[in-house]
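Below you'll find a set of structures to go through.
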Structure 1
Amino acid sequence: MTWEQLRELAAFRAGKGCAISLYVDLDPSDVPTPPDVQTKVNSVLQAAERHLDERKAQLTRDQREALKKDLERIADWFDDGFDRQGARGIAVFADGLDNFWATISLPEAAGDDARIGNELYLAPLARVAGRDGALIAFVGRERGQVWRLRGGALVEIADQTEEVQGQHSQGGWSQARYERSIENQVGQHLRDVAATLDGCVRRLRGTRVVLIGAEDIRSEFEALLSNEVASCVAGWASAEAHADGPQVLEAARPVLNEWWAGHEDELLARWHEEAGKNGRAASGWENTLEAASDGRVDLLLVQEGVDQPAYQCPQCGRAQMTDGSCPLDGTTMEAKEGGLDLALHQTLAHGGTVHVIRGDRRDLEPVGGVAALLRF
């Protein structure tokens with residue numbers, strides 16, 4: 001789940017119909033077999049049908065019929081078009097009247113849920129947003145491959161593997177010249193891999209990079225990296241010379257996890273500093289929703305698992321914690337089940353991002369589990 005994908009989803013607004021947002025948890029420890037998956041899918045679809053029944057009085061006949069067809073299409077897709085391929089979660093979004101359909105394989109479970117509304121329900125994606133998309137490059141004297149992490153699996157995007165001449169058996173000057181020739185080939189190969197990696201990083205605008213390779217080649221390769229690539233390198237890892245994609249990913253994951261942990265430390269330290277001096281920071285639900293609605297949130301910080309009911313203006317989309325009238329246009333506010341989803345939509349709409357604090361960290365607990373770093 002990249003920020004580009006998430007922004008596209010956040011920009012959707014139902015015009016004629018209503019949108020279904022459906023999430024299915026595919027953690028193999030809970031749903032190891034295809035029959036288990038089918039049981040889980042049926043359960044989530046039934047929850048969506050209940051939501052439809054609860055809202056049918058608010059919907060037109062065309063909207064009700066379209067939503068029923070959307071649910072049938074989702075069921076058919078799981079029967080015929082769904083390929084698990086190691087995914088730990090699936091998100092499906094559908095709005096037939098507005099000709100919208102999207103399916104996303106998730107590298108981590110996002111829970112089971114089903115919602116119907118004018119916007120897509122995106123809060124479950126906040127946990128995985130930005131963690132996908134990293135580049136992983138295997139660098140060797142002959143091998144040079146670049147993958148992108150998508151949906152919890154590696155997708156190859158470049159291969160610069162080249163066969164280097166074998167060892168020459170003769171001695172003397174010819175042996176020395178031959179060895180120099182081999183080293184020249186290796187040097188050119190490494191330059192080609194570095195150039196390919198530079199092109200990938202520029203296209204993907206600064207994504208994290210994990211390098212896989214032996215110790216004896218690392219310093220030489222690092223000297224060939226552009227400033228853009230060097231600034232994106234999360235670290236090195238080792239793997240067998242002929243490791244396949246899953247083995248390469250297994251080697252890279254500890255490096256990515258360590259980078260994310262350090263990145264999280266930096267973000268929280270920045271928030272503590274700004275909040276401590278009443279600077280560019282928001283703390284708590286009320287202040288954070290106000291800042292997000294004003295387009296001031298650069299980074300939304302959320303403690304994993306938190307959410308609060310909130311209110312939204314149906315006219316301008318402004319979100320707040322209290323009922324009443326919109327302070328901008330006077331429209332009566334509407335109650336919404338999830339304040340996190342409102343904050344997320346407002347943040348993304350104004351170009352911000354979100355970071356979910358995982359695990360045992362409780363830095364945001366005193367402020368209700370939500371805060372933000374602000375642009376102004």
Structure 2
Amino acid sequence: MAAFSRIPVVAQIGRDLSLSSVGVGALASMFAVGRVVTDIPAGRLSDRVKPGLMMAIAGSLVMVGSALLAIAHRPLVAFVGVFIAGAGSAWTLTTSMAYFARAPKARRGKSLSYMAAALLTGQAVGPAVGGVLAGIFDWRWSLVLASALAGMTAIPFLRWRGPTREAVGGDEEVGDDRATPLVLAVLYLLPAVQFSIGAAIIQTIIPLLADGPLGIPVGIVGIALGLGAVGRFAGAMLAGQVSDRFGRRPALLPGLAVQIVGLSMLMVSESTWAWWATILLVSLGSVTVNVGTTILADLSGGALGHRLGVFRLTGDSAFVVAPLLAGWLYARSGQAIATIPSVALTGFVLVAAFLWLPETHR
């Protein structure tokens with residue numbers, strides 16, 4: 001909730017700090033830069049450091065980053081705050097992904113999907129509350145609340161050490177010889193799809209369209225993003241059930257196809273209904289990270305910390321590039337052209353996953 005409450009107000013932040021559309025994209029990219037520099041060390045530590053301490057560090061980073069963004073009156077302070085919040089976000093996700101991947105293989109899909117659903121609950125509430133507070137008061141108040149909530153999480157986590165791998169029933173598995181370089185390359189591209197859509201479309205194009213030609217109030221933007229996160233929640237829960245009952249591929253491939261349909265809506269129409277349809281469809285199909293993590297854990301014997309850093313690094317690298325590219329293309333050519341890179345990447349990964357990803361479900 002804290003890390004994502006800034007999403008519906010990025011256009012207002014940009015206007016108050018005199019940022020162009022490219023500057024707004026750069027602000028989203030700085031969040032991703034904070035994640036990129038954190039992915040590898042957090043991945044290496046996730047299998048060795050107690051999860052309570054890891055999560056306490058994460059909450060503290062988001063608290064400091066949100067507070068800096070709330071008091072920022074110069075772009076430099078805003079960029080530093082977003083960078084620190086991004087580092088806290090990466091620390092949170094890497095820790096939780098490694099922790100929930102310890103579940104036995106037969107229940108691993110649901111375990112990681114429930115983690116994703118819990119994350120998406122915060123992503124649903126955060127933008128909705130942030131947008132409503134910004135509409136009633138000011139965008140800074142939404143970030144003050146985010147900072148306070150993030151700080152509150154650090155206290156109970158410091159007292160929690162978490163159960164051992166044996167206590168949660170983790171399998172003593174060996175690595176899978178199907179984890180070839182080609183298979184790993186396709187897996188590492190999965191988060192790039194989800195993060196690039198989130199950064200370029202949801203966090204950049206959608207708010208810019210609302211603040212510009214569509215004239216949608218910031219409170220409605222927050223509600224729309226909240227409904228989108230509800231769609232991601234439903235998609236994650238469904239994907240977890242399908243992943244453990246029928247297979248990883250039947251959970252993954254339809255999600256990618258639904259996202260392509262949603263992105264195509266934004267390419268062919270500049271209407272409000274297309275704006276809404278894109279938010280809901282790309283959100284419903286956002287299952288690539290949790291299903292991809294499940295496959296990676298299957299191939300890694302359940303302990304994926306050594307591969308998780310690279311997995312997240314590729315996604316967060318797309319998180320850096322995608323909003324900058326989208327903001328630049330939007331300023332030059334409009335929303336249809338700005339959407340093309342996301343459509344192309346998602347289509348390529350859909351074909352590659354269909355051709356080369358093995359079925360690891362047992």
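Taken together, the values in this text are just the output of simple stated rules run on the coordinates, not laboratory data. If you're wondering where the values come from, they're calculated on a predicted model, not measured in any experiment. Cβ atoms are built from the backbone, for glycine too; each structure is taken alone.
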Quick check: 12.3, 40 is what I get for Rg and Dmax of the Cα atoms in Å, for residues 225-288 alone, calculated from one of 1, 2. Which structure matches?
2
Rg/Rh (Cα atoms, Kirkwood Rh), for residues 25-152 alone from the coordinates reads 1.07; which among 1, 2
1
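One of 1, 2 was used to compute helix-only ellipticity at 222 nm (-39500 (n - 2.57) for each DSSP H run of 4 or more, over all residues; to 500), and the answer was -26500. Which one was it? Could you put the intermediate results ahead of the total?
On the way: 1: -12500; 2: -26500.
Source structure: 2.
Comparing FRET efficiency 1/(1 + (r/R0)^6) of positions 129 and 265 (r between Cβ atoms, R0 = 25 Å, to 0.05) across structures 1, 2, which is largest?
Values: 1: 0.85; 2: 0.40.
Between 1, 2, the highest calculated value is found for 1.
State the single structure among 1, 2 that was used to calculate relative contact order in percent (Cα under 8 Å, 6 or more apart), giving 15. Display every interim value, and only then the final one.
Values: 1: 15; 2: 29.
Label of the source structure: 1.
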Assuming 31, 24, 17 is semi-axes √(5λ) of the Cα gyration tensor in Å as calculated from a single structure, say which of 1, 2 it is.
2
